[in-house]
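Listed after this line are the structures, all set down as structure tokens.
Coordinate-derived values only; no laboratory data. Note that the structure is predicted; figures quoted are calculated from it, not measured.
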Structure I
Amino acid sequence: MMEYYDTTLKQKLPGIILKTAGFLMIAVGLVAAYYGPLEIYVFYLFSPGGRFYFEGFAVGSLWFAYLVLQNLGYYLLAALLLPLGIGTFTLRRWAYTLTCLVLWLWLGAGLLFSLNWVVLALHQSRANPSDPDTALRIAGFSLIFCLITVVLPVLLLWLYSRDPVRNTFEINDPRQYWTECYPFPLLIVLGIMLAVIFVFHIAIFLQGLFPFFGEIIWGRTGVRWLAGNIVIQLVILYGLIRLKRWGLWSSLVYYSALTLSAGLSFYGRSFADILLEMSLPQFELEFLATLTLLEGISMFLWIILVLLVLLGLLIYSRGFFISAKRTEMN
């Protein structure tokens, strides 16, 4: 009798864990959906007459861009967690595939953050070589940072790679969805492309910052370049989703040019250097002068590594487009 209950529990345990995870994702997603519109009120606090207003706060100021990014972050979190949470709670197979996709993107972003953090930590250590508190703070933050950005997604990916978890989704939902038929490396490509398009939108609030083969274009001209590039990427995105060969070749050409353009523009420029080129309010300039750590953030590493990974995945996935072409011909 005990063996029967043990076997039954082992069979039900993955489903219980997944439903609990789905419930937690829905809860966090609802909190994010609440704070998204709520935090828009912060703009009133920094506008003329507001409690925290400072001269120059407006579209184009750094703090305005940060608030936009923060609010969009809440909406993005809700847009991800609510459908994934509902799909996981109801044990839909598409939720399994998309959760794995999000976890891989999370891990990739975590590794990128970690690499930049190592560079930043080395910069801070050199700036304060005799300060023991600096080393202690860096060590403590590094541990927490590594747990959140690398260890946690690795553990979740390991959990989702287990047969009981995958079988639980398949047993409860026998249907096969588009996400399962589509090549997984290309799903990662689509995720990175959407992230790049998102960054291009944020750049509009950073005074239209656009890297153009060794220089940085600002203002209305920069926004025009950003808008044009967003449209180009949306067209390429459609071609890749449809597994069209023109989508593959156009994406390789476009992102190679973007990598070269961004590399030439950001090489040798730290995050602090970029900010100093902006026309910022005096209050923000004085505040940025106190943040010496910004000098250790490499824009080159941040951007070029992402684009190189994207190009690598596109080259790796070229076989899927050949197979799709053969299928059309047959």
Structure II
Amino acid sequence: MTAVDYVPIDGEEPPWADEPAIGGRPRPVTTHDLHFQPASELMAPADLEAWQFVGFLRPRSLGILASAEGVGKSQVREEAGIRYATGTGALFEHYAIPRAGRVMVLDEENGDGEEFRREEIVLAALGLTRADLGGYFRLSFTGMNLTRPDRQRWLRGEMSRLRPDLVILDTGGAMVGDEWGSSFKDAIRFLRSLIVEYGCSILVCVHMTKPPRENGHTRHGSTLADVMGQWTRSADMVAVMADLGAGRAQWTVRKRVPPSTLVLAQRGGLWQTVAVGEDHAETTADDRVLRAIAAGATSADSLITALGLSRSGVYKVIGRLRHDEMIGDGTPLTLTEAGREAVE
């Protein structure tokens, strides 16, 4: 048992109580089976260091992928699902995939036609064909509700039939109604029960809050606090995409995984890493700004979004770097020869 397991209290019926046993596989334990043990006698779990995407998603975890509309999260989950189902390369050429697994994708947003077109783009970019997708199962269905018992039984039945290692839901907000409150908590409990019962991971795609306008500029969501509803409170991993313009995005991963920050660019139908951010306290703001400009940031606004620095802080750094002749005058922001040497 782990902290993410569904454990009903004595006398409470678990959500799968009316379902038949699956292939003789035992149901998760109840509190009758639980006993505290001294930590000195506990053994490390066999899969303590296991990953599905190294540094991004662990087995049997609940992950959240969030972005504003139109930034590219559907493209990311499309690429992630196909790469994982085929064991092809590393996501963004950064997160390695130790082994292939079976993938189920429930699409509420795009529809069959758009999903098929996007799959063809990713397959061509990876040098694969549709025949390679034997472990990738996808359905476009606008009627999923994670709190309705009949829909829960249906999804559990499909998972029993397909035995996925990774389930992707896009978008989660449309599948829960309210993204907070008691019904939302019921949906999360249901997802957790699926993780325990089938030993899979679940990646839920969600939207960011509407971006506010500050000083005449729209600030695109880029932090966990900008994620719609209460998804981040329940997740084991949260990945946030923020638009940097010109086909680029900031990618930030947080919570119960090693923190990572990337700058991504769309190339040939895929997202590729063009810069790796530093997630250590000793990295100075000057270094972070230089690296962001090298990765394609061209204005103070794009630096604020990419780095999470205050507006006054960004302008102070720009002033210092110009005084030190590391970046040129005016906009778009560019590195001088000395700035490029510093980054390299």
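From I, II, which structure was helix-only ellipticity at 222 nm (-39500 (n - 2.57) for each DSSP H run of 4 or more, over all residues; to 500) = -9500 calculated on?
Details: I: -25500; II: -9500.
Of the options listed, only II reproduces it.
Could you figure out which one of I, II the value 70, 50, 38 for Cα extents along the principal axes in Å was computed from?
Values: I: 73, 55, 44; II: 70, 50, 38.
Comparing all candidates, it corresponds to II.
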